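Every read-out reported here was derived from the displayed coordinates using simple, explicitly stated rules and does not represent laboratory data. Computed from a prediction, not measured in an experiment: that's the story for all the values here. Cβ atoms are built from the backbone, for glycine too; each structure is taken alone.
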Structure 1
Amino acid sequence: MIKLHAHHRAGIASALALSLLVAAPAIAQQAGFPYTDENCGVTTTYEAAPERAVTLSNNATELMLALGLKDRMAGTSYMANLTISPDYADAYAEVPIIAPLVATTEELIEAEADFVYAGYPDGFSESRHTRDQLHDLGMKTRLNTEGCNLGPFGFAELFAEIGSVASIFGVPDRGAALIEELSGRLDAVTRDLEGVEPISVFIYNGGDTTPNAVLGHTLLSQAVAAAGGENIFADVANRYGQVSWEQIAEREPEFIVVFYSGTASGQIVADPDTELGQARIDLLKATPAISEVPAIRNERFILVDSVKGQPGPSTLDAVEAMARAFHPDAFGA
């Protein structure tokens, strides 16, 4: 048996402690890996957190920034001329904007993306790039599950989405904290609206000859419900679709949520709030078939752009704004 003198033992102990200290960040970084992500029929295993993520939609961008992942982002795309939430503006300013529309395959390659995250389905398509095509280029992908969901999509599904993205990047604690914050805000609105009667709401998504509606299987429909409203087309088991002016007149909505993105016919709009939001209000007011609808007679409209209306952390901003618009008396207005 070899015996060590005390100072030798102390030296070895110190060296061991130092080696553990040096290794600690690496060990912490790998905590939770490998992680297997089951997403919209695609199974992806992560041995480590992505380092050069690119987002293909504004709600995907905000979700990542809300998780404090700006340092893992190689770029963003498809904000068009919409405005990021003030909560994430500073972080957003530090991430390269790759494209005002959906980043192309070439732009993703140039950014050396290792993870591509789309907040809604048109980020991945045959006309742009499929998930398989990006996988073949060495890029892992994720689609916000509202985009492939065949059933209703509510806040539980949004919170699950946050948890999944947080796990992909090895920050489940941040995911839990964000979910707790958003849940708390949702609960606060519920308390404020206790005892109020829901009002009927049409969620208008453009269209003149034939109106487009936001239907029952969207988070925006659930956000309307959380705000003390009831989507007049919540019974239609789909995300978006065409309805008729006659159906709107028959269902007599008391309020209209005007939903819009930052593009029209695939082109960027200079001022979406005016050119799409206000323009849609003007069109509704000029449509004879719905002139007697209570929302039209009383000019009760609220604008919700896709930053707030697509599933992401800013959906809670939409809930709070709609609740105050639908039920001002509940908030002392």
Structure 2
Amino acid sequence: MSVTSLEIYFFLFIAILVHILVYLFVKNLKSKEKSLYGKHVVVTGGSSGIGLNIATECAKRGANVTIIARNENTLNAAISLLEIIRRVPEQKFQKVSLDISKDYKTVEKVFEKLESDVGPIYMLVNCAGMAICGVFEEVSVEDAHKLMDVNYFGTYNCTRCVLPKMKAAKEGVIVITASQAALMGIYGYGCYAAAKFALRGLAETIAMESKHLGVTVTLAMPADTNTPGFENEEKSKPKETKIISGSGGLAKPEDVASQIVKDALNGSFFSILGTESWILSLLCCGMAPWGGIGLNIFQAIVMGPLRLIGCAIQYNFSRIIRQCALESEKQK
């Protein structure tokens, strides 16, 4: 079968376009990272899991690190770890036992003291959070409020404390840790997903309001990660949720933390790790903040075909739910 000149030109055009897109995409990824050396970083939920690993990553980069959590024992252990990896004698590490989800005025006073003791906060990493799973109507009203308080209002309170000062200083980095549940509703994650969707809306709004003033926002969306919080989450997960969420594997907290810090210092809005997160972020990026010409052209080209993959994922989830329902009926 002969090939016409028109077909040859078409394939050449596609080949050139692909090369240009790859170049722009890679160039976009290699943007210069901001330095944390000598800067003040505050990490909420910083005594364990992803938060602790972010705190250690920042300490390795020469930052002064404040970790906030509620448990004094885990806070003390975290500070001891930071001391071990100290880079220079001048680095300052401190801990604060605080429930960030309740009274804003209390949180504000603590943050004022943090800046008085260590210096202006350059980077805030909102990593405190929790998950309670269950079919929507089976999660108690009290637990639904707790999920919103810890995941959303904890982030809201801390971010509100630092954002005006960052805008005035014309610099700053804010990380808001959500999850893949901020991109799609998942069986058994109803109230949790609502809180994480709220964080996504908060992140997109703050990014729009602050970018022109030198403040960048990064929305971290880790998949299931091997942390104490995940172990606790597993206790309340329905069978369907375990099967669905387990399809993406279990990430290492140090890998997730390293990616979040890297993305935040590069000014990326989304921070993702793994193929599943990459696909979901592309499918849901429609009105997300600008991520550079290379990335945005790439997203525009692949979003259409990826919609078919998204449909296949949703179909698989529906199949799992139907199968579990049939098994439950047989056991009655």
Structure 3
Amino acid sequence: MSLPNDFLRALPKVELHMHIEGSLEPELMFRLAQRNHIELPYDSVEALRQAYDFSNLQSFLDLYYQGANVLQTEQDFFDLTWAYLQRCRQQNVAHVEIFFDPQTHTDRGIPLETVIHGLTRALEQGERQLGISHGLILCFLRHLSEEAALDTLEQAKPFRDKIIGIGLDSSELGHPPEKFERAFAAAREQGYKLVAHAGEEGPTEYIWQALERLKVQRIDHGVACLEDPALVTYLAEHQIPLTVCPNSNVRLRVFDTMADHNLKTLLDKDLKVTLNSDDPAYFGGYMLENYENVQEALNLSRAQWLQLSANAIDASFASDTRKAQLYQQLMELF
């Protein structure tokens, strides 16, 4: 039996895999470009939207980094984050743990302080005014060197109280997690939570490396895990969360269609799956659109939605008190 969209909208949502730079909508990109006197290679918002037709991860990243150039000031980063939080309020997203890529900005000469102050000012305002709790996760760009990652970690020390975790993103193929073993060991010693992208376009070996070499607590994506039965067993036994991004997987051709997505199989194998939007401005939707597209193609049961929602709460880095509040909101629907 299909579920009404009102049910999906009412679900209290927890987002654990969202790149804030990937929430830069074309309209805001054009406004910031004008404000900062930056010329874009597109003559209209519609022309830019038409460019959002990706053949693979790299073709997306090329446009993603180009768009990030319009982010120049603390106010720009505030406006970007506030726009995302407004979407969250509309879609009943109650807790967010957002990624940001400092090297994308510091390599352009933007001070890390500018980035973090803009992001956190919006997140703190979102908690006060919208009731959306949050965490901020600093990601290393894996196509850059480990030395660059270690330098970024050092630069982040003055902002330790603003950052809950360290992640690893960008081009997966050819950049195995083991490349960053020292950087993650240093982050672990500093008390950060640890996550890493693995098993999206990369092989299952990358998931093993993220777990064993980087000692991460969550795997971002991880949909390739089904290719390795021993890995599936390990993930299920240890209940390692997978932050799966359905719209992203289809837009980047990891799966041809949503009906081909392996989400149901992941759930059937007792894996701790969560649903997330990844780069929503580029991939056709935020949390609710992901939920609706999954439901239309895969027709999940109420029990499966309860499991996905509970998984996300449990997998979050929120306090026990906040988790209890989120569980209470969820159980009121069931």
- prompt: If helix-only ellipticity at 222 nm (-39500 (n - 2.57) for each DSSP H run of 4 or more, over all residues; to 500) comes out at -14500 when worked out from the coordinates, which of 1, 2, 3 was used?
  reply: 3
message: I have 0.50 for FRET efficiency 1/(1 + (r/R0)^6) of positions 65 and 137 (r between Cβ atoms, R0 = 25 Å, to 0.05), calculated from one of the structures 1, 2, 3. Which structure is it?
response: 1
statement: Taking distance in nm of label points 7 Å out along Cα→Cβ at positions 153 and 233 for each of 1, 2, 3, the highest value is that of structure 3
